[in-house]
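Structures given as structure tokens follow.
Derivation of every value follows stated rules applied to the coordinates shown; laboratory data play no part. Being a predicted model, the structure only gives us computed values, none of them experimental. Cβ atoms are built from the backbone, for glycine too; each structure is taken alone.
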Structure I
Amino acid sequence: MEITADRLVKAYIKMRDARAVLKAKYEEEDTAIKEKMELVEQNLLETCKATGAESIRTAHGTAIRSVQTRYWTGDWAAMHKFIRDNDALDLVERRVSQLNMKNFLRENPDLMPPGLNVDNKYTVTVRRS
């Protein structure tokens, strides 16, 4: 029996829909659990603060209070200038912007950055009729 493209598309859409239902259910349940965990974390932080402890050891595990620091900029032009002026390229993550590189290569077909790896592959997109 030959499998037609119509049957393949129908099967694909059915599987995609099933995944969407599973994902929605998972995300709903996961969000509820995360909210409860945040409440417990807040209580543990309050307990650490009240007792002056950096960690609390219990029979079931240890809660450790630590400081988490994040950095970001609201002015990328100034940040770029700072990085250039201070030769501080290590202040940014090593990741190529996919869209910007695609546009750069399209606009500059004769320029290929040294060490750039490119992976092209065909994909299929399925849409409902």
Structure II
Amino acid sequence: MPIVDLTTQPPTPSAYGRWQALNAPLGLTGFGINAIVCDPGEEIDTEHDEADTGQHEAYIVVAGSAEFWIGTEMVQAHAGTVVSAPDPAVTRGFRPLEPGTRIVCVGAVPDAAPPAFGDWIGQASP
């Protein structure tokens, strides 16, 4: 069972921030998953759209807090918050509000039908 401890996996610095690639260590290929660790004032470039790829994206704040913008909407999100960007053409991005903010980013091209996982939620127990 592949496990990644985000607190010990070293991030790779880039022009887009300090990223932790998660697909390979987790053995996943069905969607993209990475984490970023960032601090207020750090020079990171997260603003983008997915018009070329068609991806939907979700951002899970796992430590600290961040300000997200999806199109013209802005929200402050704290640890435990999930923010989504379902329209690939809409510009999105984020900036950290606390030192040590860590965000897990998940993206994939939508399937013709949503996956069945989660269909059981809300069903009565046998």
With helix-only ellipticity at 222 nm (-39500 (n - 2.57) for each DSSP H run of 4 or more, over all residues; to 500) derived as -18000, matching label from I, II: I
Given a value of 4.9 for distance in nm of label points 7 Å out along Cα→Cβ at positions 21 and 109, point me to the structure among I, II it was derived from. I
Match the computed value 0.40 of FRET efficiency 1/(1 + (r/R0)^6) of positions 53 and 77 (r between Cβ atoms, R0 = 41 Å, to 0.05) to one of the structures I, II, and report its label. I
Comparing distance in nm of label points 7 Å out along Cα→Cβ at positions 13 and 45 across structures I, II, the largest value goes to I
One of I, II was used to calculate FRET efficiency 1/(1 + (r/R0)^6) of positions 37 and 93 (r between Cβ atoms, R0 = 30 Å, to 0.05), giving 1.00; which? II
Using the calculated result 1.82 for Cα Rg over 2.2 N^0.38 Å, pick out the matching structure from I, II. I
To which of I, II does the computed value 27 (relative contact order in percent (Cα under 8 Å, 6 or more apart)) belong? II
Top of I, II by mean count of other Cβ atoms within 10 Å over residues 69-76, largest first: II
